[in-house]
Structure I
Amino acid sequence: MDDVPPQLHPEFVALLPELAELTTPPAREVGLDRARSRFAALLAAGLAGGPAVAVEELPDGGRVHRPADPRGATVVLLHGGGWTLGSAAGYDGLARRLAAGIPAVVVSVEYRRAPEHPFPAAVEDAVAATRWALQNAAALGGDPARVAVAGDSGGGNLAAVVCQQLRDQGGPQPAAQLLLYPNVARGADQPSVRAFGHLPFLSLSDMAWYTRGYVPRGTDLGDPRISPAEGELSGLPPALVVTAGVDPLHDSGRAYAEALRAAGTDAEWLDLAGLPHGFAHLVALSPVAAAALDQVLTRCAALLHGT
């Protein structure tokens, strides 16, 4: 493609033609069903070969992934896809890698997706699933005091929102939040959006399409359940905020980590240069992405296990 940023790692430059077949033209042009099927195909290729862990399917479509020794940790995983694409089944390969690599029991959530179920349906489901995991951690084989919530992209948005909602509602709280290149702020004024919003990993066109489908007309985009960067950031669980260097969401993710720290919340910012949005579901196609995910899992283990 034209206008490839020089910051993009050569391994991903080489993948661009293959990825373009599964990401272009923009989702708004191909329609919902085709957008979902091609994202599922991308996940199947990019997350192939996950480690062997025991998997239990839940009645609502979610899944519980159990490594041989989770060491007491539980992670609630909220998948990405702009609140519109993706599924617990599609993210099975990432859930397996988290379960084995952290290690932890991973509860992969099948939340209601837009546009059939617009905001706040996904938020309600994410909060309910996390509360369920907190209440049932012991039955799942973990420590109720060591339940984290995690998500990537739109799932990272939901994970951040869940922590704010559970803090405000009282009761048990997550022990940590793991945010992979999260979508946390409204608007497209950041330099990273202008620099990288034309790339097929996450285009500005698709970002707008996701938002139009997720947020009902007339809803305030400043609602912290949509834009958690505009919420109260004190009193939240310790956070690991991971940004990709060649990602439209890079600058807003970095700003969120900084704002968390400024509000007194413990937050580690892990910035991975040269990587694009969505690298965590490209690990089977890219050794660089696989190494980056290993780095993320190491930091997650330190947060949950103190190692």
Structure II
Amino acid sequence: MEKAADIEAAVAALKRGGLVIMPTETVYGLAADAGDARAVAAVYAAKGRPAFNPLIAHVADVATARRIARFDERAERLAAAFWPGPLTLVLPVEDDALVCDLARAGLDTVAVRSPAHLVAHALLEAFGGPLVAPSANRSGRPSPTTYADAVEETGPAAAAALDGGPCAIGLESTVVALIDEARLLRPGSVTRSQIEALIGPLLEAEADARRSPGRLSRHYAPSLPLRLNATEPRTDEVWLGFGPHGGSGFNLSPEGDLAEAAANLFAYLRAADRSQGAAGISVAPIPDTGLGEAINDRLRRAAGFVG
């Protein structure tokens, strides 16, 4: 846990319009005051992120979320079940001054979540308002799940950096839009079945896809090309295996554990991408059930197959 003095220094940097590397249970984020358009612009610049891609407003609690977004019964039910935690809700905006137009990409909706990480919670509570905190990587690169990777990616742009250890989940949050009918915009560790058990069937993203981060076709991408659902690597490829017959290279989970695979995904993509002399990365098939839906979504985006 970061010392109180480190949290205070990070809050002071945020209030000056600076950026702060912040750990969450999903991935490390590059945080800024959600209501400060100049600070949000600095996040976009540091990441090289397209301005049409909205950012998630992170809050300490449901009470703060209700100040910036209009909650209906479905939102209340999901927040009660999964917050703090890795679930983002896209809702009609309530106070557009607290999350500026640039952070919302000009939309009349806002994406909001309350992270579970103790350091993130301490920072949000001390700051007293919403922070945008997209993953602390350059846009399109694999998201950082360790402090070292976050600092390597966007450290020069940050006024402060908080070390919260390795991220427990390692995948960005599930995103659900509750504008009219409920839609799954991005799968994550809170699974479709868990959500549907509380609010009924989820439709696919369709027209609401633009309201979510992480919807670009070439997203989470390493420099090397990815070949998905491979049975074995080619001689010039780095192998990213899954299950007991992973072979040489990297194995997301030798035991075939989807939670372990999710936690390792971005770190292993980064490690494979650094391999000398490789022409590509081959990835073993991942079951498309439960958390596997989210893992495969990230892999397809990394390979450029989703648009």
Structure responsible for -9000, with helix-only ellipticity at 222 nm (-39500 (n - 2.57) for each DSSP H run of 4 or more, over all residues; to 500) calculated and labels I, II on offer: II
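Given that mean count of other Cβ atoms within 10 Å over residues 148-155, derived from a single structure, equals 28.8, which label among I, II identifies that structure?
Derived from I, not from the others.
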Structure (I, II) behind the derived value 30, 23, 17 of semi-axes √(5λ) of the Cα gyration tensor in Å: II
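Rule-based calculations on the coordinates, nothing more; no lab input. Only a predicted model underlies this, so the values are computations on that prediction, with no experimental measurement involved. Cβ atoms are built from the backbone, for glycine too; each structure is taken alone.
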